[in-house]
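K.L.:
So, here come the structures, one by one.
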Structure I
């Protein structure tokens with residue numbers, strides 16, 4: 001069980017994460033937030049069940065299905081500890097919806113700057129999306145949607161690349177500073193397991209501290225033990241887990 005102050009920080013991180021990942025294509029149906037971006041990130045093309053509305057669940061799901069069909073996207077619900085109704089996960093499981101892509105949200109309760117920050121190159125949204133997309137093998141549609149989302153998010157996008165002395169890419173990532181909390185996103189390394197991701201993250205946190213951030217959060221795949229050990233070494237602790245459910249069982 002998280003301590004009370006970390007419970008409050010976890011909920012704040014969830015709300016900050018919703019703002020940070022908001023695409024232009026959104027709709028609200030009976031208290032559920034529908035995100036309809038064609039991008040690669042599932043958090044930008046899923047349902048967040050923020051409030052319990054008045055419609056019966058089957059009717060609500062049918063209306064959501066119509067919206068996702070119209071957008072040409074598969075229907076998926078992101079299930080968190082705050083999803084409504086509170087037994088939503090069990091209700092979807094009873095309907096045969098598959099569970100997949102579990103992710104852990106980790107928190108850093110006290111953010112302190114590094115004594116000497118690593119130099120980073122700032123990138124505009126479009127070149128940053130192309131850089132991350134190339135590392136991930138994303139489609140051109142997904143890259144364009146990523147650039148659109150981060151350029152138009154309600155909180156300011158800041159993306160950076162880390163290079164070696166001759167200009168070769170080592171790692172890239174972005175941060176979203178929302179008041180005194182910062183979220184780290186899209187951390188990707190061109191040469192995994194050589195410490196470049198950690199150098200990048202530490203530099204981002206130092207930069208975020210200079211901009212007023214005092215706590216931090218990030219999201220990492222629940223099965224990514226290497227990354228979770230890295231973040232734990234930096235002081236991050238597990239806060240909560242979320243996953244997705246879909247009648248299509250699993251999404252690519």
Structure II
């Protein structure tokens with residue numbers, strides 16, 4: 001898909017990320033990742049087993065986050081590592097292709113968590129963080145342009161997976177599971193572009209910001225009606241007259 005290919009900057013190594021953060025300070029408490037290699041069509045041809053690491057936070061996790069993720073303050077004390085160590089382990093997981101990778105999340109909240117964690121860490125690994133920030137892609141923003149619900153809102157990761165027939169890798173809000181689900185959603189979207197085309201027709205059909213003549217023509221085209229240049233000109237004349 002050419003539009004997404006431009007976002008990748010020629011990278012064939014993709015790292016799908018999911019960060020979990022504390023309820024109030026949004027400090028990182030867990031990282032989930034799935035590293036893949038894509039072929040010339042953008043399809044996944046190799047993938048590693050998902051990666052997960054828990055991160056010690058300076059602030060409490062919060063009840064809502066614990067209820068969603070199952071991550072507790074006690075768990076972080078026992079299993080968590082420092083932010084510096086967690087990011088270093090992520091780089092080690094990706095391997096030599098880290099600097100030539102695109103880092104893909106679902107939504108921009110993950111980057112907010114990353115920024116918040118930097119503010120609480122005096123010795124954060126600057127090169128690793130900058131590499132992620134400079135090569136970050138929000139897949140939700142990409143797919144949300146073409147596929148929305150009946151009210152014009154983007155779908156959740158689970159609902160996009162359902163729409164493309166992607167089976168769930170496990171329970172939601174487990175960072176490793178969410179990262180893996182995102183990887184397979186990406187792959188399905190690349191392989192089943194006809195679904196995006198059909199859904200984009202619906203989005204264009206309901207778009208309210210086109211001038212009336214253009215809107216009328218697009219609605220006809222979205223309904224598989226042929227529109228000639230003469231009919232388009234008539235739409236313009238009727239609108240102006």
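K.L.:
A value of 0.05 was computed for FRET efficiency 1/(1 + (r/R0)^6) of positions 103 and 223 (r between Cβ atoms, R0 = 25 Å, to 0.05); which of I, II is the source structure?
P.N.:
On the way: I: 1.00; II: 0.05.
The structure behind it is II.
K.L.:
Given a value of 1.9 for distance in nm of label points 7 Å out along Cα→Cβ at positions 7 and 159, calculated from one of I, II, which structure does it belong to? Show your work: numbers first, answer last.
P.N.:
Working: I: 3.8; II: 1.9.
Label of the originating structure: II.
K.L.:
Let me ask another. Using the calculated result -11000 for helix-only ellipticity at 222 nm (-39500 (n - 2.57) for each DSSP H run of 4 or more, over all residues; to 500), pick out the matching structure from I, II.
P.N.:
Details: I: -11000; II: -14500.
Only one of I, II returns -11000 for helix-only ellipticity at 222 nm (-39500 (n - 2.57) for each DSSP H run of 4 or more, over all residues; to 500), namely I.
K.L.:
Taking mean projected area of the Cα convex hull in nm², for residues 39-86 alone from the coordinates of each of I, II, which one would give 3.5? Kindly include the intermediate steps, with their values, before the conclusion.
P.N.:
Values: I: 3.5; II: 5.4.
This value belongs to structure I.
K.L.:
Here is a follow-up. Assuming 15.7 is mean projected area of the Cα convex hull in nm² as calculated from a single structure, say which of I, II it is.
P.N.:
Numbers: I: 13.4; II: 15.7.
The read-out was computed on structure II.
K.L.:
A follow-up question, please. The value 2.6 for distance in nm of label points 7 Å out along Cα→Cβ at positions 175 and 199 was derived from one model only; which of I, II is it? Before the final figure, lay out the partial values.
P.N.:
On the way: I: 1.7; II: 2.6.
Computing distance in nm of label points 7 Å out along Cα→Cβ at positions 175 and 199 on every structure in I, II gives 2.6 only for II.
K.L.:
Determine which structure produced the value 27 for relative contact order in percent (Cα under 8 Å, 6 or more apart), calculated from the coordinates; the candidates are I, II.
P.N.:
Details: I: 27; II: 21.
The structure behind it is I.
K.L.:
Let me ask another. Here log10 I(q)/I(0) by the Debye sum over Cα atoms at q = 0.14, 0.19, 0.23 Å⁻¹, for residues 15-118 alone was calculated and came to -0.59, -0.99, -1.43; which of the structures I, II was it taken from?
P.N.:
Working: I: -0.59, -0.99, -1.43; II: -0.55, -0.93, -1.24.
This value belongs to structure I.
K.L.:
Here P(r) over Cα pairs in 10 Å bins from 0, in percent, for residues 71-126 alone has been calculated and equals 19, 44, 34, 3, so which of I, II was it run on?
P.N.:
The value was obtained from structure II.
Only the coordinates and a few stated rules stand behind these numbers; no lab work does. In this text the structure is predicted, and so the values were computed from the model without any measurement. Cβ atoms are built from the backbone, for glycine too; each structure is taken alone.
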